[in-house]
Every structure is written in structure tokens, then in C-alpha cells.
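A.B. asks: The following blocks contain the structures, represented as C-alpha cells.
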Structure P
């Protein structure tokens, strides 16, 4: 409960402050997730381009 008491010293509307902070946190997490997905998509596109140009190293080896 000490944390709540400390926070109340800085705001007269703890609920609105918590909601604002959580909104910002969620937006930051969504942005980070979109960025991570963008990096993963770019990596997959690059790998697919290499595979299309060179093929797979496994193509030269028999699965037997």
C-alpha cells in the first residue's frame, strides 16, 4: 500500500493517472510488436530472395 500512498502525493486523480500510464504502456508495446514483426518480415523476405537466387544448400544432399 505504500506505493499507492506515494503516488497519491503526486496526483489528485490516481485512477486517471494510472489509466494514462497504462494507455502509454500499451501503445509502446504495440509499437514494439509492430517493429519486431517488420524486422521479422524483412528477414524472411531477404532469406526468400537468397533462396530464390541461390537455392538451398540441402538441394545437393540426398535425404537417404
Structure Q
């Protein structure tokens, strides 16, 4: 599943980094912490690897 916004893509990248042991889990906050807890490394990799050019910065929760 591709990311829907740049913010989501960035949060997935941070969570993926923590899953791989590259950053501390304690440094995660908000959406990235929730993603870390609820998603697999494969799912995070798919979100984090989304092309960013066409993505909006944020998407409303409607």
C-alpha cells in the first residue's frame, strides 16, 4: 500500500529505521510510534518507499 501523504511516508521511514535497529524506539513519537507497534517491517518498507513527488504534505482524516 502506498503512502497517502509525505507526512505518512516520513513517519513510516522513522518507524522502519527503529524496526531495523538503526534508531532508538524511545525516540519515536505519535504516528511513527503507532506504526512501529502495529505494522510489520515489510508494510513499513512499502509505505516508506513510496514516490514523494506527487504526494501532498498532509491528508485530512475525512
Structure R
């Protein structure tokens, strides 16, 4: 799935930031990207759970 290197992806992330971006903006974008990538990997590996099962485990209404 990862056609580009991490370095190239990071360059693109930085290039797409506005000129007045802060370090916090950079870190937030990296965090979001990592979270999305981790979720996709979990999904691809079958490590997901139906929302109904999650609600049931936590005693929430369906």
C-alpha cells in the first residue's frame, strides 16, 4: 500500500501546510496521518469489531 517513502509523504505533508503553520500544526497532521494509517492496517488485518459488538461490550444501547 505504501508506494511512497515516509520521507516523501512527510515532505508532501509539510508542503501542504499554510505558510503560517505552527509546530503544533505539523505535529497534529503527523498524528492524524499515523492514526489513519494504523486504522487502515488494522482493518486490512481483520482487527476490527462491529459497532454493535462494541456497544454491547460497553453496555450501551444499540
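Please treat every number below as a calculation from the coordinates, not as lab data. Everything numeric in this text was worked out from a predicted model, so none of it was measured.
A.B. asks: Here helix-only ellipticity at 222 nm (-39500 (n - 2.57) for each DSSP H run of 4 or more, over all residues; to 500) has been calculated and equals -26500, so which of P, Q, R was it run on?
C.D. replies: P
A.B. asks: Comparing Rg/Rh (Cα atoms, Kirkwood Rh) across structures P, Q, R, which is largest?
C.D. replies: Across P, Q, R, Rg/Rh (Cα atoms, Kirkwood Rh) peaks for P.
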